[in-house]
Structure P
Amino acid sequence: MTAAESCTGGKVAAAITDVPGSSAIFERGFVTYSNLAKQEMLGVRAESLDAYGAVSEEVAREMAEGARRAARADVAVAISGIAGPGGSEFKPEGRVCYALADASGTRSETVEHGALGRDKVRTAATEHALAMLLAALS
């Protein structure tokens, strides 16, 4: 298992590795906060970033697929969002895009967590990503 994180900054990997014995299932995590990191570490295409922006299901899907490939993991979750403060009319604070890649394919979704404040958006995003992983592993 692996995680590719942007707005959560490693909180998913930290939550997993807080559990004793997690090394049996968790390979590594990727904190790819910048677009360049997404490209270099995960193989996200510049064209996708230009066309859709970092906070998009398209980019989240490429992040998950790239992380799964790079870590040689069975399952990968990816998170990219607007933790705040701020955002825009088109991409408001609290919008987070998720993707999960496993042997059955890649699925993605966008969740509008709302303008909860930076810490609460990051916590909500971490919890949602962990729930996605748990569902995939069940």
Structure Q
Amino acid sequence: MNIGYLIQLSAKLMKGNLQKRLEEENFTVSQWAVIKDIQLQQQFGATIDSFTAVSIAERLDMDKPTISGIINRLVEKGFIEKKPHPKDKRAQIISLTKASVNLIPSLEELNEATIEEALKNFSETDKERLVSYLTNLVVNLRGE
């Protein structure tokens, strides 16, 4: 089997499995990715510019129109809010609402269940190696 094909297929299957689980919460994988990205930026004390649609799109490797649509749907659902950027009139600051903060633990459980299912026959050493290999792959492809 071709390694590129296996990587693509495993990513597609993981995403499909997670999507089925997230449907219980009326969420999509992309919406979850945006919520999780914002939460991680908050945890790491990122600067205000890390909370714009453009910066979220860059981190998630999505285009601006796609991320804008996802953000707008999350605003409609009451999970994120947009506020004017204090220094850039063209940008808005994206933040989590209390509703999304309260929902994150259950979304995390669904995400973890997907990962556990995918890695159920892996030893701890196998898991550590996989993380290392995938991290190297991402670094190489991003040119870092």
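None of the figures in this text is laboratory data; all of them are computed from the coordinates on show. Just so it is clear, the structure is predicted and the values come from calculations on it, not from any experiment. Cβ atoms are built from the backbone, for glycine too; each structure is taken alone.
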Practice item. For volume of the Cα convex hull per residue in Å³, find whichever of P, Q sits highest and give me its label. Key: Q
**Study point:** helix-only ellipticity at 222 nm (-39500 (n - 2.57) for each DSSP H run of 4 or more, over all residues; to 500) derived as -22500 - corresponding label from P, Q
**Key:** Q
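Comparing structures P, Q by distance in nm of label points 7 Å out along Cα→Cβ at positions 19 and 115, which one has the largest value? List each step's numbers first, then the result.
On the way: P: 3.6; Q: 2.1.
Largest calculated value belongs to P.
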